[in-house]
Structure P
């Protein structure tokens, strides 16, 4: 009986540690979109770190305006000015950025450019630029809507 109590105590301690780790520090999500293709594919499992600082080019998990969670790449931070030309060229603070994207970046029809990112916000673009369901249509993502930074991707099987 004494060994059972010790075993049960250890199990409860480990379970508590896992709850803290994956409830407050890390998050696990399955992606259901090809918006970040090819870096993150539909069906991939991502591990999100909630306590990290967000920088440009970081992939992040965020809550969109419709309440769903999406993954995108931060392109501009607060007080930065982003411009997307009709040719699909992206400039941040006047400097053209070089990217490896398959499709040209379309400006979208919600924002006018150049666009200055508001305080405590981020401008997020998908890697698959044909999918315009990002800051081009939703506007800047407020800091409180950022769930965390994607730190690890586990590829789905069979790919």
Structure Q
């Protein structure tokens, strides 16, 4: 499975449920059903790669301002939410997170999505029995990448998101 196919499946499953966060995971599972063991493993591996690629202080700061606060567990779900929005939004969230101020609708109620990262694993277990193997080659880190921030830094580091969060 290529990255292009990965993002196509993310988009198709999101669009199939009209962007509903609760329905996105089950819709993705339906699209993944019948796929080969290799495809399911490749999809899950790519999801892990993208989730860890977004494990960045700047991405966390953006999520913090969008959501009005964000603990570490919520940041993990936020990274899944970024992936669920598709490749363009995801890449901006990782590379230029302050630009999310103009791209994320103000009526978004939650920035957390559960179950999306489990979709390929659930289909795999159902189809092949047993758990999907871990991916030892996916780079992981103990701390987010980049320069840490605290609340005093947010206005200077994310001026557009800061204005949005404070309606200025």
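Computing FRET efficiency 1/(1 + (r/R0)^6) of positions 20 and 116 (r between Cβ atoms, R0 = 35 Å, to 0.05) for each of P, Q, which one ends up highest?
Numbers: P: 0.35; Q: 1.00.
Sorting by FRET efficiency 1/(1 + (r/R0)^6) of positions 20 and 116 (r between Cβ atoms, R0 = 35 Å, to 0.05) in descending order puts Q first.
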Comparison of P, Q by distance in nm of label points 7 Å out along Cα→Cβ at positions 44 and 60 - largest value held by: Q
For helix-only ellipticity at 222 nm (-39500 (n - 2.57) for each DSSP H run of 4 or more, over all residues; to 500) computed as -4500, the structure of P, Q it came from: P
Mean count of other Cβ atoms within 10 Å over residues 76-83 - structure with the largest value, from P, Q: Q
semi-axes √(5λ) of the Cα gyration tensor in Å derived as 37, 17, 12 - corresponding label from P, Q: P
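Quick check: 32 is what I get for relative contact order in percent (Cα under 8 Å, 6 or more apart), calculated from one of P, Q. Which structure matches?
Q
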FRET efficiency 1/(1 + (r/R0)^6) of positions 4 and 68 (r between Cβ atoms, R0 = 41 Å, to 0.05) - highest-scoring structure of P, Q: Q
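Read the figures in this text as sums done on the coordinates, not as results from a lab. Values in this document were obtained by computation on a predicted structure and should not be read as measured data. Cβ atoms are built from the backbone, for glycine too; each structure is taken alone.
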